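Dropping the structures in below, format is structure tokens.
Just so you know, all these numbers are worked out from the coordinates, no wet-lab data involved. Remember, predicted model here, so these are calculated numbers, not experimental data. Cβ atoms are built from the backbone, for glycine too; each structure is taken alone.
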Structure P
Amino acid sequence: MVNFKSTLLITMLMIISLGFSSCGWWKSSPPLKNSPDALYQKGYEYYHRGKYEKAISSFRRVIEEYPLSELAIMAEIGIADAYFSDKEYVDAALSYNEFVNLHPLNKNVPYALYQNAMCHYQQIDTIDRDQTEALNAKRSFERMINRFPDSEFTPLAEEKIKECNVMLAKHELYVGRLYLKMKKYEAALRRFKTVTGQYAGLGLDKKTEELIKETQKRIAATKKSK
């Protein structure tokens with residue numbers, strides 16, 4: 001998971017990478033009031049202090065008042081990051097997606113794709129609940145890797161995919177056990193075999209095989225009693 005400090009650092013590094021050495025806050029004198037530099041700096045400072053709504057407001061002013069400024073592009077990332085840090089994951093995902101769609105060739109697209117996937121990852125529920133977000137996160141991480149296999153975010157995405165697979169596998173086992181208790185053995189067996197077929201090598205193989213054998217015994221016993 002990308003925590004607050006690492007997200008902030010990534011954002012700062014991206015600013016530096018764009019070569020804003022001429023921006024106001026790199027100079028000894030402060031930027032002009034309401035200039036794109038000043039508005040962006042204000043948003044960045046609000047973000048750093050955890051005042052995410054104010055940060056978003058400042059970043060939006062950069063975009064609205066100075067749409068042709070290079071800082072307007074970074075302000076779009078700033079808005080998405082602020083939503084993410086404020087745990088407003090739906091709005092964050094929409095903002096990251098919008099950035100990718102508007103700037104498909106921008107160097108920060110891999111970051112936006114990774115963060116979009118993290119929005120789904122952060123919403124993954126416990127194994128006894130629906131795992132749609134785990135599946136969405138997995139697919140989003142895979143999308144990022146497929147587009148940018150050499151990105152610095154690829155190793156992080158690969159690790160998150162494994163975690164998503166573990167959650168999906170545990171959910172299948174949970175549902176399978178429920179079917180087993182309900183004596184719906186065929187349904188239970190399908191769930192357990194899904195784990196061996198799709199989620200092997202995650203540390204659940206031995207337990208899954210035990211459940212499959214137990215279920216098969218019960219199926220055989222049921223058929224014999226008829």
Structure Q
Amino acid sequence: MLAIETATPGASVALVEDRTTLAAASRIDRVGHASFLVPAIDFCFDQVGWSPEDLDAVVVDVGPGLYTGIRVGVATAQGLGAAFGIPILPATSVDAVALEARTGHRLIWSVVDVRRGEYAVARYRPVPGGVVKEGSTDLLEPEVLRASLVSSADESLVVGDVSSLPDGFFLGMSRVKTGKPRYPYAVALAEIGHARLEKGDYPAPDEIRPLYMRDPDVTINWAKLRREGPWGPS
């Protein structure tokens with residue numbers, strides 16, 4: 001299995017066989033996903049002595065996260081799936097972060113910065129061998145996330161883009177701890193992908209859809225320009 005993570009600044013790829021990681025490559029760069037991805041995949045194939053024909057499936061992070069990064073990863077996965085007739089397994093960045101952060105008892109809050117002061121947030125309950133998602137993935141502003149954490153009766157662990165939250169965000173939260181990882185990792189995606197592949201739980205290739213959560217900045221900026229005019233609000 002090839003795992004592709006480009007939905008966040010922490011881009012990574014991994015080749016995994018029977019849940020064993022054979023090769024991996026990673027780079028933290030908010031804007032360099034396109035230049036990283038294909039050379040990283042080639043590097044991993046060279047390390048293992050594989051070619052794309054050896055793949056049984058591709059798992060890809062469909063978001064939420066960075067618009068361009070998500071698009072690059074999904075397009076690459078779809079290209080491989082179409083060329084070699086293999087399943088494409090979608091995974092989400094919040095799921096992968098939570099899986100890496102599995103704990104003994106704390107409720108896990110997986111947080112992904114989607115820019116413009118908004119965060120994709122999902123909650124997970126740790127269970128033997130993994131985590132179980134509670135509720136939906138929501139798009140929250142910091143004030144709403146803070147209120148949710150304060151009102152929760154659970155001891156909580158917040159992981160993901162913790163360092164991008166406002167200064168003093170966690171003051172007074174005695175039941176809340178922060179932890180790693182900051183970004184999802186391709187190896188965690190592969191773990192999610194293996195579970196879906198074993199169950200036959202994957203969509204048709206043309207049903208794979210990016211999970212952006214919000215419009216890209218270029219759309220937001222263009223809408224603002226049309227609303228306010230080129231010289232600002234009148």
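Some values worked out for this structure:
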item	result
Structure with the greatest value (metric distance in nm of label points 7 Å out along Cα→Cβ at positions 89 and 209, set P, Q)	P
Computed -10500 for helix-only ellipticity at 222 nm (-39500 (n - 2.57) for each DSSP H run of 4 or more, over all residues; to 500) - originating structure among P, Q	Q
Structures P, Q, by distance in nm of label points 7 Å out along Cα→Cβ at positions 81 and 105: label with the highest value	Q
Structures P, Q, by relative contact order in percent (Cα under 8 Å, 6 or more apart): label with the highest value	Q
Identity of the structure behind 56 (criterion: percent of Cα pairs over 17 Å apart, for residues 121-200 alone, calculated), options P, Q	Q
